[in-house]
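Some structures are shown below for you to check.
What follows is calculated from the coordinates using simple rules that are stated; it is not laboratory data. Note that the coordinates shown come from a computational prediction; the quantities given were computed from them, not determined experimentally. Cβ atoms are built from the backbone, for glycine too; each structure is taken alone.
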Structure P
Amino acid sequence: MELQNNRQAVYQEIISNPEHMTEFTQMAEQDQDARKIMMQSHMEMMESGKLMEMMKNNPEMKEQMKENMQNMMQNNPEMMENMRSKMTEKMMKSAEGRKKLMEAMQENPEMKKAMMQEMMQNMHNGGMMDEKENDKQ
């Protein structure tokens, strides 16, 4: 029990002091398992909407996240495709999401072109499946 109390006190000391928290996260980034845990936590915050909520209250954080995301996307095309695909899939599930997606496509010709290519590919793949099913009959 005393060990748990000591651990809680150490955690509280770390999170209550920005310098200690920064030092802690820098140390954690050096460890592969810790990085995985932090990334998983970050993804969960993104999916739950908590990250967006935090960014609404902190414009500096929002701008920094936007810049970091753009840099990551430029450096990793596979990640960009993954994120775009996940976002599109999520947005297509609701009428409001579909509307926002259409608006975004109108504002961004590159996105519109990519989305049209993806839709054509999906239609083509779906058509190929139908042909295969017809051949079986």
Structure Q
Amino acid sequence: MARIVEQDVTLTGVRPERQAEGKLAIREYADGERALRALGMLAAFWALAAASVFVPVVHFVSVPGFALLGIVVSVKRWRRRAELVRVVGTCPNCGKPLEAKLEGEAELPVWTRHEACGESVGVRAKSDKAG
């Protein structure tokens, strides 16, 4: 089962001198769960490949395309050990509370947009220097 881990982060505003503290939630996957996610993607793409057999002419490209794409996507899914979930803190631009959903691999720094003020907010590990 995936577990959620929290990490302290520094939130950076549009101007680098504006900073605030925040908490980043990261979802970590166990090996078994990563394998199931990868196999699910592989099955989905191979089902598309099998279904496209019945489409005239297009099947010459779509069947091998979906089959190969299924392998590539499932390997990428297998390699993903963790992913970003959300960041919570105070917006360094406007000072209002910030809670933003994040998607993608667990690699920092990452940028998001604060809904209240519409400005960009950088999320970086607390030990990283501003750059």
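Summary table
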quantity	calculated
Identity of the structure behind -11000 (criterion: helix-only ellipticity at 222 nm (-39500 (n - 2.57) for each DSSP H run of 4 or more, over all residues; to 500), calculated), options P, Q	Q
FRET efficiency 1/(1 + (r/R0)^6) of positions 65 and 113 (r between Cβ atoms, R0 = 25 Å, to 0.05) from the coordinates reads 0.15; which among P, Q	Q
Ranking P, Q by distance in nm of label points 7 Å out along Cα→Cβ at positions 17 and 97, the structure that comes out highest	P
For mean count of other Cβ atoms within 10 Å over residues 41-48 computed as 11.5, the structure of P, Q it came from	P
Comparison of P, Q - label where distance in nm of label points 7 Å out along Cα→Cβ at positions 33 and 105 is highest	P
Top of P, Q by distance in nm of label points 7 Å out along Cα→Cβ at positions 1 and 25, largest first	P
Top of P, Q by relative contact order in percent (Cα under 8 Å, 6 or more apart), largest first	Q
Answer label among P, Q for the case where mean projected area of the Cα convex hull in nm², calculated from the coordinates, equals 14.3	P
